[in-house]
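What follows draws every value from the coordinates through simple rules; no lab data is involved. In this text, all values refer to a predicted model and were calculated from it rather than measured experimentally. Cβ atoms are built from the backbone, for glycine too; each structure is taken alone.
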Structure 1
Amino acid sequence: MDVELFILGLTVLTALAFDFTNGFHDTGNAMATSIATGALRPKVAVGLSAVLNLVGAFLSVEVALTITKDVLTIQGDDGSLVAGLSSETAVMIIFAGLVGGILWNLTTWLLGLPSSSSHALFGGLIGSGIVALGMSGVNWAGVTAKIILPAFLAPVIACVVAAVGTRLVYLITSSVAAARKEQGFRWGQIGTASLVSLAHGTGDAQKTMGVIALALIAHGTLTTTGIEQNGLPVWIIVTCALAIAAGTYLGGWRIIRTLGKGLVELESPQGMAAEASSAAIILTSSHFGMALSTTHVATGSILGTGVGRKGASVRWRVAGRMAVAWLITLPAAAFVGAVCFLIANALPHLAGGLVVFGILVTGAVWMWLRSRRQAVTASNVNEEWASDEVAADSPTPSPVA
């Protein structure tokens with residue numbers, strides 16, 4: 001057996017698994033507000049979002065190129081691996097980082113916390129890269145400019161834009177009959193939610209495309225120059241598009257509930273304002289190749305609608321728990337990625353890869369079984385939010401956290 005090729009295949013499979021978790025983890029970013037206001041039925045919403053994520057994945061490759069160059073420093077200026085780094089180790093760095101990202105994604109999903117899938121991925125890669133190569137193994141300039149700074153700015157900008165938009169929407173339509181206004185904004189929500197789903201596909205699906213491309217570059221199958229000149233191989237684009245679409249259709253109901261019911265009691269005008277601001281910011285960042293967190297943008301937009309509507313109630317305690325999750329996502333995923341690389345590197349190459357993959361499967365199955373104790377589905381995702389809903393394992397009879 002060609003061990004190196006087997007580990008590469010395992011890495012590609014794990015990357016697609018991450019893409020799948022990214023899909024259901026982030027469905028709420030596009031559809032939570034439409035589901036909460038009744039503009040779309042839950043199953044219809046996730047189905048529409050899945051189709052548009054699929055389409056969006058084919059529209060751009062700028063973010064994918066960012067992932068291949070601006071996170072890990074595994075290549076020299078000539079495109080070859082840095083001195084002392086074997087292709088086997090380079091691929092294992094990426095594999096361990098992916099496992100760290102998936103396990104953190106599943107942990108926050110279990111808790112119903114809309115944390116950033118992007119930062120979970122980047123954190124996992126950074127952690128495994130530091131353990132394997134030291135601090136020089138991370139492109140800190142790229143990470144700072146295209147990941148960390150946008151992480152702080154995006155929710156603030158989204159909040160401000162959504163607050164202004166919400167205030168304007170209510171002022172402009174103040175003389176419109178309530179029933180007519182509600183119907184019109186629900187139709188508007190369908191359009192804006194669709195645009196967010198399309199935008200999500202242009203950004204998040206590409207992150208996995210970039211990771212797979214990076215693994216192939218480490219293996220020697222692809223080169224950065226070749227990607228820049230000829231684009232990504234079609235099979236990478238197609239498989240990543242299908243994986244994120246499938247995950248999106250699964251729903252991620254726990255996070256949809258938190259975003260749709262846990263932050264602000266939304267009305268249709270607020271939903272449309274939140275989705276419109278999210279779509280504009282995500283599409284702009286994708287155009288410039290910034291690996292922005294759609295979760296940060298969507299959450300900031302929803303909070304902004306609460307600030308922008310007079311008399312709206314914002315659950316700042318829930319927002320505070322989400323902010324804590326945002327702050328620890330990158331370092332927590334980095335820790336898991338680092339531990340996974342240490343385990344894999346302590347064993348023979350094949351055995352190390354299989355053990356780490358086994359840890360991933362075991363952790364994923366345990367968390368799925370744990371989630372069944374208080375299941376959240378399309379049928380109960382819109383139930384009223386209880387004031388004491390705090391965690392997926394809460395002893396209260398509420399359906400979620």
Structure 2
Amino acid sequence: MRTASQGVTECNTSSANIAVNPYKADFPLLAANPELAFLDSAATAQRPHAVLDTQRAFYETMNANALRGLYRLSVEATEAIEAARARIARFIGAPAGRDIVFTRNASEALNLVARSFAPTVLEPGDEVCLTIMEHHSNLIPWQQACRATGAHLIYMYPNEDGVITPEEMDAKIGPRTKIVAVAHVSNVLGIENPVCALADRVHTRGGYLVVDGAQSVPHMPVDVQKLGADFFTFSAHKALGPFGIGVLWGRTELLDAMPPFLTGGEMISSVTETDAVWAPVPEKFEAGTQDAAGIVATAAALDYLEDIGWEALQSREHALVHTAMERLTALPYVHLIGHPDPAQHHGAISFNVDGIHPHDVASILDEQNVAIRAGHHCAQPLLAWLDVESCCRASLTFYNDEADINALVEGLETVWRTFNG
């Protein structure tokens with residue numbers, strides 16, 4: 001089964017040339033809608049043929065309930081899941097496939113950690129430290145965990161460029177800090193947070209680091225061991241994979257010590273009328289029938305990304321973001337949010353248009369076949385801290401091109417004329 005197209009391989013050396021696009025042909029939705037400027041990949045990415053073909057091939061060639069049968073199809077399905085688990089572990093630098101737990105999405109993975117791990121280490125008066133820029137999925141579970149255990153929630157705030165400074169880390173990570181939970185990359189500001197520095201500080205205090213990698217995995221190489229993470233999560237659908245698949249990695253000894261989050265079929269070793277013995281990790285956390293086809297397709301998505309290569313992907317995305325920010329800054333009625341350096345925006349560019357509500361901006365852009373996000377982006381505390389009710393977000397990735405940026409700029413000019421003549 002093919003992965004990246006031949007055109008992708010041939011174009012790696014000129015990936016920063018955003019005037020040409022060898023990638024859109026690999027994505028059926030984009031190829032079928034050449035007039036569409038899809039600038040919402042931070043919410044969900046498009047899927048290449050390689051992923052769709054793999055998902056379909058599973059149902060056509062090995063459709064059976066994994067783990068539960070001794071016949072050939074069931075064994076093949078089980079082997080395919082375990083191969084995908086090992087593939088995902090290699091992709092994020094995890095030492096063992098058994099430490100990869102499949103969930104429905106990153107939100108569920110973060111809830112699993114907050115519900116199953118946090119109560120094993122938090123006591124009244126302890127502290128959980130977050131950044132104010134967290135997605136609600138990495139904020140609300142910790143609110144609940146603190147409420148349940150009597151711990152306190154502490155926030156780190158960035159400087160005016162969106163950077164969490166060493167001084168802020170030192171001020172907020174103290175002797176009572178047991179958990180630091182942080183987005184690797186902000187879904188609003190696009191900035192990469194200082195995960196390694198956070199790991200050093202919380203580990204010195206005897207605490208643990210939880211990393212939300214939903215916005216980093218699609219844009220940069222990840223090595224959970226080098227980052228110093230104790231837990232790391234991401235969603236497949238933001239990394240070219242299918243909906244409904246989340247990934248949790250955790251250190252072996254932590255996962256082994258945690259109770260299950262969900263109970264039922266396949267997560268047990270034995271059951272009596274009055275008790276149950278849990279299966280080992282990862283099955284302990286994977287109650288019920290898993291989306292085997294989606295899991296296998298997730299591995300195909302990661303293969304596709306690595307076929308492109310991180311150097312090619314990142315050089316193209318940097319060129320796209322640099323050009324987009326330059327063009328948007330030239331519009332006097334558009335105001336960017338976040339760091340002024342394009343290199344600090346990993347795909348995401350947030351902005352507002354003077355006097356025009358972001359929902360109106362997005363609606364008029366949609367009429368011009370430009371798809372962006374508008375609203376609070378599941379980051380209401382951040383926007384409140386920025387004193388911004390809501391904002392627009394254009395999120396770029398390697399399958400975008402200069403024509404998409406042109407369409408965004410021309411669309412914004414139409415938005416301005418619509419309201420101002």
Structure 3
Amino acid sequence: MSLSSTDLIHHPYTPPEGFDAPQPAVHKASTVYFKDVAAMRARDWRSKAGYTYGLHGTPTTFLLEERLAALEGGTECLLVPSGLAAISLVSFALLKRGDEVLIPDNAYGPNKALATGELANFGITHRLYDAMNPQDLHDKLSERTRLVWLEAPGSVTMEFPDLIALVAACRARGVTTALDNTWGAGLAFDPFAAAGVDISVHALTKYPSGGGDVLMGSVVTRDEALHLKLKLCHMRMGWGVGANDAESVLRSLPSLPLRYVAHDRSARELARWFEGREEIVQVLHPALEDSPGHAHWRALCGPQDLAAGLFSVVFDARFGIEAVDRFCDGLGLFKLGYSWGGPVSLVVPYDIGLMRDASVSRWPHKGTLVRFSIGLEAVQDLRADLAQALEGMHAEPA
């Protein structure tokens with residue numbers, strides 16, 4: 001006698017308890033069962049004491065949230081589908097019509113685009129401030145300022161701001177601070193204990209995932225009331241992450257410190273190599289003494305001596321955009337692509353003439369900037385690839 005569909009769906013077998021392994025189980029669910037009506041009515045979706053619906057958390061996502069909170073020195077964490085979603089969650093949760101948000105002018109571009117788009121449509125204004133000048137931030141704080149974004153270092157130009165001074169200016173006015181801590185990854189410095197921020201957002205897409213194959217973000221806090229405000233918005237916006245994506249990040253987290261150091265060491269070696277090249281007029285890397293904000297990096301990250309795997313170089317102005325594009329196209333191991341933190345080294349060129357950052361306006365030279373994300377390839381192979389592409393750049397185009 002064959003089983004009916006009902007028998008298959010309601011088969012009584014359950015696996016025995018006690019299974020344990022290096023990787024946590026993956027729990028997928030939209031619907032979550034309750035043992036009775038009393039349990040259903042008593043369960044609170046805001047608490048990790050139980051489960052209510054897949055969007056509000058499963059054992060897999062709860063575990064990832066707890067580990068990420070510990071990584072960044074926080075107590076509460078929320079997961080969202082991308083790093084930009086993490087930025088959006090903070091802005092939507094904390095700002096309303098008539099409020100103002102201040103954003104560093106060298107910040108991640110989509111953060112500024114969100115301010116000029118959706119936030120402006122909702123009646124929320126924004127202003128940009130010079131991240132390398134705490135006085136500029138102090139002067140722009142107003143009675144309408146409810147949120148200040150911080151970023152260390154700048155997304156493309158790699159200046160490292162005086163985070164402690166910036167946070168102090170905000171704290172004196174009772175303004176909430178949110179740091180894009182993707183570069184620091186919870187390893188280079190403690191965003192809460194060392195920098196004193198209120199919120200740390202992280203594009204888990206980058207170093208925590210480590211494979212260039214996952215989109216996810218996190219929002220970490222230490223304050224329970226602030227976390228609840230964010231969580232209510234998180235629920236109303238319907239943000240959630242897939243269990244398999246959460247599993248991928250959980251699987252990568254144990255190797256994060258090892259990978260971060262490897263990216264960092266290779267990046268520093270190549271950045272110093274670029275300092276000796278006649279084609280380059282400036283190397284932008286927080287750990288290099290001549291890079292803007294080096295002293296601030298040293299003060300905050302010195303105890304760990306960590307600086308991620310990113311740096312930028314500015315080509316001498318005699319090499320026009322066409323020549324720099326030829327250099328980028330001539331690379332073999334480096335791939336043209338946005339994002340960073342994965343095993344493959346990446347490169348992206350930027351036209352300095354189109355940048356409006358206050359720090360860029362102070363540079364004594366103009367030209368084309370190229371940002372590198374150093375992957376996990378052998379550093380000698382990457383150096384050889386860079387050298388041959390630089391030589392090819394000097395050749396006249398066919």
One of 1, 2, 3 was used to calculate relative contact order in percent (Cα under 8 Å, 6 or more apart), yielding 16; that structure is 3
When volume of the Cα convex hull per residue in Å³ is calculated for structures 1, 2, 3, the one with the largest value is 3
If percent of Cα pairs over 28 Å apart, for residues 75-226 alone is calculated for 1, 2, 3, the one returning 11 is structure 3
With distance in nm of label points 7 Å out along Cα→Cβ at positions 235 and 315 computed for every candidate in 1, 2, 3, 3.2 is reproduced by structure 2
